[in-house]
1. Determine which structure produced the value 19, 26, 22, 23, 9, 0 for P(r) over Cα pairs in 20 Å bins from 0, in percent, calculated from the coordinates; the candidates are I, II.
2. Supply the structure label, taken from I, II, corresponding to helix-only ellipticity at 222 nm (-39500 (n - 2.57) for each DSSP H run of 4 or more, over all residues; to 500) with the calculated value -12500.
3. Among the shown structures I, II, from which was the value 7.3 of distance in nm of label points 7 Å out along Cα→Cβ at positions 55 and 303 calculated?
4. When mean count of other Cβ atoms within 10 Å over residues 39-46 is computed for each of I, II, which one produces 23.9?
5. Taking relative contact order in percent (Cα under 8 Å, 6 or more apart) from the coordinates of each of I, II, which one would give 12?
6. Quick one: mean count of other Cβ atoms within 10 Å over residues 167-174 came out at 14.2 when computed from one of I, II, so which one is it?
7. Compute distance in nm of label points 7 Å out along Cα→Cβ at positions 103 and 239 for each of I, II and report the one that scores greatest.
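Every number in this text was worked out from the coordinates using simple rules, so none of it is lab data. Everything quoted here is computed from the prediction, not taken from an experiment. Cβ atoms are built from the backbone, for glycine too; each structure is taken alone.
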Structure I
Amino acid sequence: MRGSKKVSVIIPCYNCEKYLERCFESLKNQSIGMNNMELIFVNDASQDSTLSILQKFELKFPDDIIVINLENNCGPGIARNIALEYCSAEYIGFVDSDDVVDKDMFLTLFDAIKENDCDIVECDWDHFSDDSMGYTPSAFEIDEKNLCDFCDDTIKTRYLIKQLFFTSVWNKIFKRTFIVDNKLQFAAGKKYEDMYFCYLAILHARKYYHVSKTLYHYYLNSEGTVQQRKSLHQFDMMDVAIDFLQETKARGLYTNYKDIIEWMFLEKYYVYMIWDVWDSFNDTAYMYYTEVKAVVQKLVPDYRENPYRKMEYNKMDNLLLKLLDYPLGEDDFNSFMRKIWEQQNGEKSK
């Protein structure tokens, strides 16, 4: 019966007929009980049998499953935003349609978020492929109790630094009123929509708890990996990073967290893109470098004074950031990138 559910779980689906049954089995067998869950599947205009599979699920569990069918493909960000309007439970989680969750995941996260009165709770995760399974630890190391009081800006900033490169929603649950009150939504029509949502959520969060158990199993799909890396979607990171920077200003977050927000922007907009463009579009990397550099100097003019530039956590990132300070020509830029690429990867670039 809807309205009495403990956790709403949003699952965006696109051409996932191959994995959907596996994902659903792990959700159906949750120890919290199907009667305490509201599963919201969003068929994002799939071209395979995804919709018919979802409709079968809904027929079996009409009180526990909602299927939303989108006529046009919108991407996971918009699909999740639409599903948020349907959530009735006190807490909201997210699962990707090709992944698997441990049978105790949602009960464990529900108990933790209730007991600690948090806005967000997360768990550890591992990844698996068709060939093997391997554990990938969380970046979370705050205190022995794993409870962050984000009213302390120092703790919040430390957490943001540690989570800089992991910004997924699927190993977390959120208090629904927290999402609604802060008008949190995913970046629309772009990849990296998780980054936008998670960073804003953390900046708004009051308390955050980490469960030191591996409860989410992320599927590494090798199909099309090379093509995806070289697709135009990789430039979505640039748009999302700019949107995030501007949104923090609109929300009044920028003033209090200026240094860490600008550092996150430098890492995600500048460093990430320079590395990725050099890897994928070696011959035109200099053109993108000059464009990105100009945007950084316009939006973050005092980047040189950012205190986080002094951190020694990543030597290569610091070297790339120094490129902002020098007027390099194309030959010098390419020579520099080849050297640090070889240092980082132990191989010659293209």
Structure II
Amino acid sequence: MQYPLLFALLMVTLVLSSGCASKRLAQNDRFDQITFAKAAKFSGDSERALGEAEVKYEAAINANMDFYAPLHMEQVNEALALARESELKGIQSDSIIASAKVITLLQLAEHNKSKIEVLLQPLLKQKLILEQLNSPKVLPAEFNNLLGDIKELITEIEEGTTHSPSNIDPVLADLKRLELDTLLEVHWQPAKNTLEKAENEDADKHAPKSFAFAKELVEQTEITIRANYSDRGFVSKEGLAALRAAQHVLYVARDAERLTQLSSKHAEDAVLQFESLLAQIGQVLNASDLRHMALQDQASALAQYAEIHGTRLISQLRSQIVKLEAQLLAAQAAEEKIKPTKEDMP
């Protein structure tokens, strides 16, 4: 006998809770019937109904349903608030009906998500690429604008105004453009900024050769990245090379400017300081004192010593590895000899 009453309450509640959001949300012809069936399933147990609604709601939030079905989730939030309020007031029938509506709406939201994943698959795939590139943090304004375009398409599908959005291609083109812009921002912009800083410090005057080289490399790197932006490793390598060239000219120009401003006494101090740095390197390499030589000769001698010393060290390491391998083989052979055979076993 409770079903007629429950059905009446259900119909009243559904009408009253439709709200303005339902004017935009595409209506499902079987919505009332499905909701009534779900409400009847709980047999007057409002606590169980609300508990199931809460669990499914939490799962929907974790599944990012606010993105895939925002209009459905708007009504879900309203219905869930009503279910909670009715449960607190002890109005079990209203709580059950509102909880059933939450569950039904979440089921429809899941269907909408599946539809979105098919119709907007190219856009969602490109969105994921941008997120992996960290575009939301690198270029937040641009990313959020395009995310808004995707959400508009989702809303159109959810409203039922279109089953196959015609303006996917322009949005996809903008998303791919943002992919390139993000890569340029990450891998090329630092080099460009450093070169501009060097230019502001008159690097073109104090270190003209280094500046010309760096400028050409930075300009060429932009062209290279634009032409090969899908090759992430190559883009990273080229961007780093351009950055290093820009950093090099920045510091060379600063040092060159200081040298041109040195007095005789300060020039001697600079030479002695550089000589001291070479001596420190020599001490690390265990080389003899080379300060009786010209600075360039000291540097060349240290380079040769490091090369010889490194080759000798590698040779020693290889010899040690061969000895260790021989010892390991001998130990394994000895172990095989002392292993009991089947005849020795009791």
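1. Of the options listed, only II reproduces it.
2. Structure of origin is I.
3. Only one of I, II returns 7.3 for distance in nm of label points 7 Å out along Cα→Cβ at positions 55 and 303, namely II.
4. Derived from the structure labelled I.
5. II
6. The read-out was computed on structure II.
7. If we compare distance in nm of label points 7 Å out along Cα→Cβ at positions 103 and 239 over I, II, the biggest value is for II.
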